[in-house]
Structure I
Amino acid sequence: MASPQPEAPAKLYAAQEPVFPKKVYGKFRNLKWVIMAITLGIYYLTPWIRWDRGPNLPDQAVLVDLANRRFFFFWIEIWPYEFYFIAGLLVMAGLGLFLFTSALGRVWCGYACPQTVWTDLFILVERWIEGDRNARLRLHRQKKWDLRKFRLRLTKWVVWLLIALATGGAWVFYFTDAPTLLADLIALNAHPVAYTTLLILTGTTFFFGGFAREQICIYACPWPRIQAAMMDEDTLVVGYRDWRGEPRKHSEEVKAGDPQGDCIDCMACVTVCPMGIDIRDGQQMECITCALCIDACDDIMDKVGKPRGLIDYMALTDETNERAGKPPKPIWKHVLRPRTILYTTLWSLVGVGLLFALFVRQDIDFTVAPVRNPTYVVLSDGSIRNTYEIRLRNKHGEDRPFRMSLSGDRTLQLQLEGLTDAVVTVPADSVKLQRVYVIAPADTDPAGLAQSSIRFWVEDPTNGDRVHKDSVFNGKVQP
């Protein structure tokens, strides 16, 4: 008896089979066009929105100032020590992704993911130049490169490259004044980092959007593999009503008396899918919930006189109810359930907390660091001096004078190094280090100065803002 042959090991990667989606019309396709226009418009145009930031900064509404480690968003300015705002926004983005996935599956992937948006744009260009699906398939299967194929491919690649170049260019414009950088890039006077970043982003956009496409979603993106943790039986996803559509047959295959489902096996749902899958095979990791198959199937159902919704957004509970002859749940019951309410509540709490922190923060700020080596100095006249390093932060776009004062023990005196009075001028949008001395006169009772609490005050005379920080004065310890 022959021994059974060992099974071949499963492959971790399948060679890419080119996908050429067919053009489709419908409400979900129109929604994707609208979202594409909005997202691309925001990305490409935002760096060019002007905003007056004074004489020392570029007049740019959204600016990532890496040199000074700051982020500007219209009237909001985020400093390095305020990184909790960025962390809060990242937490909100994560919770928002959890919320949408819990309610509508991979709706982010299907409509707003950058990979999806740029791939959609590249496919649109490909369709304009080479034609719809059948024309692109013929061109792909044509082995011989004649003048026509070379012209079409070259034209397509040039347009793709221009889009990729604009994509990389828009990104670098967020980090400095956009008009100035554009002029420097054209004149070849820009910093090498700008050219390097532009080259890398152009190359990755060209490759990801033009050639890798669905492979990025299947192999490079981790989200398809972890999305199930956010989904349950009430999550709305794109599905096929097989209990209504099966058995599927072409019209010419139908014989009198044979059972016939609503699906005529026209393959329209497959030919429009940008991932190249058949939604009738059930839920698959590759599905990005773009709903183009819904538009394609609804169009066919209209033509053959069948009800729409053979392929539709539905949940597992809808399938159970419909198979039992019960009506499906209303959409709001799928969306409003404990899981989504929890995500919405957490998202809202983080957002409200960030808004509160944004509106209560001061326009001036400072830090106090006592010099510990030595802890105190006894001067020649017997007085005791403590030294502090104070960093004054001016968040305004012009130079500001800050007046310093001290509260606590009334016998303590404040003295600023290098200044005759207690007023420090801090340059616009910068931090200034000021060394400050606190002195206890020689005739002060030392028993109360061993370690006494003091409070430093900084006032902006321009608008009356006043902030304080607490510290400690160290004196002699009695034997």
Structure II
Amino acid sequence: MVFALVVSLVLALAASAYADPGKGKGKEKVKFKANGNWKAVQLADVGSHWAEQPIQWMCAQGILAGYPDLTFRPNVPVTKFEAIMMISKASGFSGSIDSERSWSGDVPAWMEECLNYSVDEGILTEDEAASLKGWVPAKRYEVAVWAARAMGVDEDGQSSFQDLSEIPFYARPYVGGMFKHQFMIGYPGNVFQPNKPVTRAELSVVLYRILLSQSPGDSEEDQSRDTLEYVRLEPADGSDGVDPSTSRLVARFNLEVRAVEDNESVRDGIRVRNLTDKEDVEIDRVSFSGKELRIDLDQSLESDMTYRVTIARGIIEDRESGQTFRGIAAGDWEFSSTDSALEILQLTPRNGASNINGPGTEVLEARFNREIQVVAGKDLLSAIEIYNRTDRESVEINKVELDQDTLLITLEEPLVRNSTFEVTIKQNYLEDELTGVRFEGIDGSAWKFTTR
């Protein structure tokens, strides 16, 4: 596959009235051109991965690299050193820069010049670089900051994420900009999960999206030379936790598009496949609006299903030049749906039980509809309160554990006889491990039982 595109990488000019770390220093706009002799890099572990195309393309351009054993390890969290290296290469770092700075012994030799570059270009401040702790996994908000600074992504301070308070104040405009342009997306429940580690595949896709986006600063002459490409998919390729009520899919292109023949032929050339049930999803209609292709389904998505969308070659064209779209192949647009709510399926003892063996009960269980994890920065033990309504006193808890989809509460001592107990699980302490949707919590009225 040959990619011929021109993408502008504009570094932001430092202009701040407050002490905001690491504003881009600004430099002449540079043009990134894909290698015209692009060839797929043979990586042993990305052949069926949802991010295969971005990874292969980025590696072929020399922006990313695999390991000597021909693996990419896409699902491994990327370290801060690796993240800075990947982002720097995407913004133009070629591996050589003059500097008199010296770094601590914790910085490997292969990273020293990259750190110099990142400081010179405003990706990091010198203080940030010196205290980077580069072997630690990079967090989502950190990647948003570094990529936005490096690639000149417009800032946006209007974020309204439910977990906005968990994003450092200085990072919020960068996160907002990355989200506004859909270079990084949120999770169901309107959360960003800023402290979640980023995998190598995820960072590859973020940089790929930025590089393939059409810069608003490009001239009409530049645009006329662009290959017709999609720049954003909704739902995004590889996304999990897609709202089951979704009934419209959108492909946004770098140029204005239309049907080569008519909308009916485009509809016939698009296939939405439910991979879980192994059946096709009916398409009601397709329409074009500027740079967008909109696919309206006959019915909304179903919960807990994986979908694949393919678009045939040669059925969509650039309105101005008439060049046709190469299509979207199998595996390039896949996503999974799930109920947005994180709910309890089963309580042990069950709510309302009235004949529980007190001396025989010292472990309480709550089983959820999803695998769960504790919210970053929260103390799991603090999430639970148990109250003996009969004796009007709290019950001591020994430990609280998570086992996939189950919350296990071990008491200091077995329950006493002839008493009524109420268990509270506090709000925003547990979240869906996959989507980040948080549990709304329950109070004692929802988990009450009596011993004999």
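A short reminder: the numbers here are calculations on the coordinates, not readings from a lab. Just so you know, these numbers come straight off a predicted model, no measurement behind them. Cβ atoms are built from the backbone, for glycine too; each structure is taken alone.
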Exercise. Here Rg and Dmax of the Cα atoms in Å has been calculated and equals 33.1, 118, so which of I, II was it run on?
Worked result: I
Problem set entry | Answer label among I, II for the case where FRET efficiency 1/(1 + (r/R0)^6) of positions 304 and 376 (r between Cβ atoms, R0 = 25 Å, to 0.05), calculated from the coordinates, equals 0.00 | I
Exercise. Which of the displayed structures (I, II) returns the greatest value of FRET efficiency 1/(1 + (r/R0)^6) of positions 200 and 248 (r between Cβ atoms, R0 = 30 Å, to 0.05) on calculation?
Worked result: II
For this session: Supply the structure label, taken from I, II, corresponding to helix-only ellipticity at 222 nm (-39500 (n - 2.57) for each DSSP H run of 4 or more, over all residues; to 500) with the calculated value -5000.
Result: II
Exercise. Given that distance in nm of label points 7 Å out along Cα→Cβ at positions 72 and 360, derived from a single structure, equals 2.8, which label among I, II identifies that structure?
Worked result: I
For this session: Of the structures I, II, report the one carrying the highest value of percent of Cα pairs over 28 Å apart, for residues 208-383 alone.
Result: I
